[in-house]
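J.: Once you scroll down, you'll see the structures, which are given as structure tokens.
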Structure I
Amino acid sequence: MPLCDALGGALRKSFVGYSSLYRYGDSEIVAEKCAQSMNNGYRSIKLHEIDPKIVKVAREICGDGFPLMVDTNCPWDFDQALEIGLAMKPYDIFWLEEPIFPPEDFASLARLQEKLGIPLAAGENACTALEFGRMIDSNAVSYVQPSVTKIGGVTEWIKTAELATKKGVNLMPHSPYFGPGFLATLQTTATIKGDSLMEWFQLDLDAYLYGEAMKPINGVFSLPTGMGLGLEPDKEVIKDYTAEIES
């Protein structure tokens, strides 16, 4: 049976995805990628930029009201995060992700969220449901982002999702993967109430490990219904893209 059935059954069969861009550090490239994402049917976009000027360009391309997230990958201390976060605030950020280093400094995240007035998101660097519990109890974030490939597997992911639901915190899984990690995220998220968005890197790949079934249609993913994770990898893709490494 599919993993979601083993976990109690799927509550939904499709998932709205958001386009997750790389950090380009270039306004023209970001503008191009934002336009491309919107043309591909995505209804929200996540940048990985740390320059407010580039965020401004993305907002101009996407227009008012279009959900625009910013993932900064833990670059700042509290004072830096507050200063740059305030500079980004006029561009209506849906959430600001991992603005503080170290990522487990939940007290600073909670203080920043209160002073900044922008919802914060974090979790890809959190391990085990216990750490997520500390994050949630600290009021550090508005969105928790467990990664099934990092947190300790499916069991810990489910524990975290259930904890977030119980505490009234939004679940937005970290899932910028093209292999089993993404399929596992689909299977687990299908069992959780809510409207969690599915993260997907905006890339043009030469081949997809799981064929056309993995690709989004107008920014929407369908839940695979095969055994286990739902799909078997394409053996021809594995054969064609196997790398030989000299020892």
Structure II
Amino acid sequence: MKKVVEVLPDKQILVERSLEIVKDKIQTAINERGQCTLALSGGNTPKPLYEALANEALPLEKIHVFWGDERYVPPNHPDSNQKMAREAWLNKVDFPPTNIHPMPTSSGNPTADAEKHSTELREFFQCGAEFPVFDIILLGMGNDGHTASLFPHTDALSVLDRLITVGSKDGQPRLTFTAPLINNSRCVIFMVAGTDKQPALAQIFSPSGDETSYPARLIQPVSELWWLLDQSAGSQLER
């Protein structure tokens, strides 16, 4: 695994660097395989990246967009990760509707919707019983060390045989990529900003941290792992 940790001066430069890497990885995927599969994250940190992507001349017909996790709410709900990405990027450009693959959240049964999306992924990637291989997975990290909807001390952390499982935050269900699915990707990019992330980052980068308490430690992809941190998040790691 290639692991790169970069501490950028501020959040704006963090976004600019993320844009640079994402554009490069998109082009590489298209050059090598004819298309790019990109899984988006929610949260405040990546939103400016999506807004920046809306201003880029990208070969949208060759890009397929997914989500690494989703709150179990309707697509038009203010908390929806899909809604945020659509408003920041996808609705601003001529993105082919068939290239957008949101997680289903409308059946009233999160477990059934997780299974449905797993089937959708297997059909799209034509991967049979194997795990799909995403080109790029974008991730954030909470101040509790969670990533996607893999929260500390929850059952979702131990799911190793499925693509999608049901995560839980304060009793509210969420759909999420499992750790093995994330780790099977070609490139994982964490975008992390804010001083409140320092304690969790210290545990995640520690040689002896606990994955159950700090789930972002579970993310060890087979190919490339990028940690892009702003100065306020990553300053302690530079010492």
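A short reminder: the numbers here are calculations on the coordinates, not readings from a lab. Everything numeric in this text was worked out from a predicted model, so none of it was measured. Cβ atoms are built from the backbone, for glycine too; each structure is taken alone.
J.: Figure out for me which of the structures I, II the number 21.0 belongs to, where mean count of other Cβ atoms within 10 Å over residues 34-41 was derived from the coordinates.
T.: Label of the source structure: II.
J.: Sticking with this structure for a sec: With Cα extents along the principal axes in Å, for residues 162-209 alone coming out at 42, 17, 13, pick the structure among I, II it was computed from.
T.: Checking each candidate, the match is I.
J.: Using the calculated result 19.6 for mean count of other Cβ atoms within 10 Å over residues 90-97, pick out the matching structure from I, II.
T.: Answer for the origin of the read-out: I.
J.: Related question: Looking at structures I, II, which one was distance in nm of label points 7 Å out along Cα→Cβ at positions 42 and 202 calculated from, given that it came out as 2.9?
T.: Working through the options, I get structure II.
J.: Given a value of 3.0 for distance in nm of label points 7 Å out along Cα→Cβ at positions 98 and 178, calculated from one of I, II, which structure does it belong to?
T.: Derived from the structure labelled II.
J.: For the read-out log10 I(q)/I(0) by the Debye sum over Cα atoms at q = 0.12, 0.13, 0.16 Å⁻¹, a value of -0.71, -0.83, -1.20 was computed from one structure; give its label from I, II.
T.: I
J.: If you don't mind, another one. Taking helix-only ellipticity at 222 nm (-39500 (n - 2.57) for each DSSP H run of 4 or more, over all residues; to 500) from the coordinates of each of I, II, which one would give -11000?
T.: I
J.: For which of the structures I, II does the calculation of log10 I(q)/I(0) by the Debye sum over Cα atoms at q = 0.17, 0.20 Å⁻¹, for residues 26-81 alone return -0.66, -0.85?
T.: II
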